[in-house]
Structure I
Amino acid sequence: MSFLKEMFKTEKPIIGLLHLKPLPGDPFYAPGGSMEDVIACARADLDALQKGGVDGVLVTNELSLPYEKKVSGVTLGAMGMVVGALREQFRVPFGVEAIYDGDATMELCAATEADFTRCLFTGAWAGDLGLVDRDVAKTLRLKSALRLDDLKLFYFVTSEGEVYLNDRSTVDITKSMLFNCRPDALVVGGAAAGVGPGGELLEQVRAAAGRVPVVCGTGCRRETVAQILKNCDGAFVGTTFKKDGVFENRVDERRVKEFMDAVKEMRGDA
């Protein structure tokens, strides 16, 4: 039995993504915007995700585009304020992620007492943001210093929109990541939010990971979830839960419930 069963009460969890609206300091933070509005939208999305039946929730600054390599203090402060405002509303395990900054994510997890997190913790990547070079040794030492002993880390093996600066295969990257970094779980994502990884890639990473859980990071939809859960151990789900399946929209409780009803039937939940 993996930690997934203990934490999420199922070996095949669906973790709903709570995408925060643009935050103060973000280029697309609305003129005249307010944290009150950000919190209200987050509260409504959390309510829809939980009423719809997800097994866990990950709060991310998904709309803080373009993402920072080193997340600013105002973003961390704003995210902490949102999670603090929602703290008593969480009824399922929750995590937080400050995209793409593993160190900032550790600090945010410590401040919010998150149960888990995911991030691009390791590797060197190239994409629209330029070079993203993660220092996982520093990140894991920070985790230790902050006494985040029970925090579970989900590591991205592939990145959304970035190319790994190495000619090794994803399977070889998986194997070395397992040896060097000891992740609690691995995440395989597609090219962008809402775009899933190929089934063959999921199968290959799952085979290489051994007892370490592998979850789908992007693009899981109602029509694909059966195959995805056959190939791996769960999924993070965001875009498909939004109204009309549009990334920028708010979470639609009906879409969440229909998706989760299908998943629970597949899993044989009582």
Structure II
Amino acid sequence: MRTWTFRDVALYALGVGAGAEDPARELRFTTEHSGGAAPAVLPTFATTLLSRETEPALGDFDVSQLLHTEQSVTLHGPLPVDGAARSTSRLAALQDRGRGALAVVESSCVDARTGRPLAELRTGLTIRHEGGFGGNRGTEGARTPDPWERPAGAPDHTVGYRTAPNQALLYRLSGDRNPLHSDPVLAARVGFRRPLLHGLCTFGYAGRALLHTLCDGDTGRFGTMSASFTAPVLPGQDLTVRIWDRGGPALFEVRSDRGVVVDRGRFERRPDTG
């Protein structure tokens, strides 16, 4: 079971950049006192709710070769500012990709007190150098991805953020202690000049952009967000979230100064229940 308080919620919000450029903005996500507005939870906080105890076993491998390459999250409504969640997870697919393996894990989170569904998550994990085991190379056991093509023309919305040099150190306090994001020696051993920013941290930045641009900041309108992580981000780099909103699901990507780092982004609003 995963429990949290508003302290955890606020720490996560800071970890994905809330208030970094203007501390007076997004106060309902970072403080309990925001001019009379009730405190709220960034929807992508749902990615931190999974319990380690329920994660399916993936076998023995060098954890330094594990890369988070795909993520989706579906919210069933606003997350409580303090609460407890029970999660269940299953290995939906294990695909042999030749040089590597792709594990697809599906998870569900419910409110431990009421049983109310909170979120559904789907996580793609690539394990480098663990392919060639003779397994399925296609989509058996996994959903066929929806077609995605970058729309023609300029995006309808562009949101820019600057990550801090210590962003990964701040984000890891929300639970992801993978040393690839904090240990320079390990980062160098796997070919990076310094520790990387967590993919889910970049995902959280994109989630903030989608929440404020497409949902007017209303967490109850945040539905399903999915994307692929295509290139590493270094703490301190600028991020640009590019959004095309032209009817149906919105499409998005995230760029750094080195090119596209998150692609195949898709976002669907929840129906307005107000």
Structure III
Amino acid sequence: MVRTVNLYGREDPDAPELSHRVLKSTWIRLARLDYYANVSSWVPVPDSGNRILMYHSVGGGFYDDISPNRFRRQLEQLTRKYAVVDLPDVTAEVDETRVALTFDDGTVDFFENVVPILREYDVPATVFVIAGSIGDRTFRQNELFDYEYMTEDQLVELADDELVTIGNHSKSHRKLDAVPDDELAAEIAGSKDELEELLGIEVTRFCYPEGEYSPTAVDLVRDTHRFAVAGLNEIRVGPESDPHLLARINGAGEPKQLRWEFTDLSAFLAKTAFRFQNGYR
């Protein structure tokens, strides 16, 4: 398993329990402190670059659900302060701060609720679709929610939408760090082939289910896709980022924490913690 530092609540079983608890608690406290004291505005740290926002459900009642009105308010703020761009564009070297929007799972609320708001603000987004969910009403990725996924007709319509890029979220949404190596090809390359044949498009973007991956999985993604988004490790993205392990922050997270994660100081501290946890010097 690739080790990650968990600043946001998903625990890495290989990481020390105390370290996880301390990091999570400290991160939340820093977010609150910065909200009230604005510490990040006077601590000198390097510019933190770009961000990728992660969403799941918008008005669908599924995992990490936020309301369409909240998402609309976020877009209003984002488009006023930053350049909201397509996913590959956050890896470019530019003076402006760029933000990319990504949506996991391909639930029906993306088609019904998100796309109209994207059109309202004329901003692009990537939606990562589970190939095994298409046309299978019995498909379940999680026992906690009875998800309703986009239909083939809806996905075909989105394939022609200039604001939407459809990416690959694996065949069955299994955690790839636990999938045997001889089954990874079906989960990664096989699902890509299915989506391309069904939708008549080239699928070049991948999202690791639940942010988990193994070295073998990453190698296979490198061989088959141009870009891939990973778990919640570091915060910033830019020209130096690995295009197949692009970090994201949770757009559906608590507003104080989301505000904090857009600061230069938070990105600097996240990078420092990540390097320390993984033995870098």
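Bear in mind these aren't lab numbers, they're just calculated from the coordinates by the rules spelled out. None of these values were measured; they are calculated from a predicted model. Cβ atoms are built from the backbone, for glycine too; each structure is taken alone.
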>> Given 0.45 as the derived value for FRET efficiency 1/(1 + (r/R0)^6) of positions 111 and 159 (r between Cβ atoms, R0 = 30 Å, to 0.05), which of the supplied structures I, II, III does it correspond to?
In response: II
>> To test your reading of the models, identify which of I, II, III gives -4000 for helix-only ellipticity at 222 nm (-39500 (n - 2.57) for each DSSP H run of 4 or more, over all residues; to 500) when calculated.
In response: II
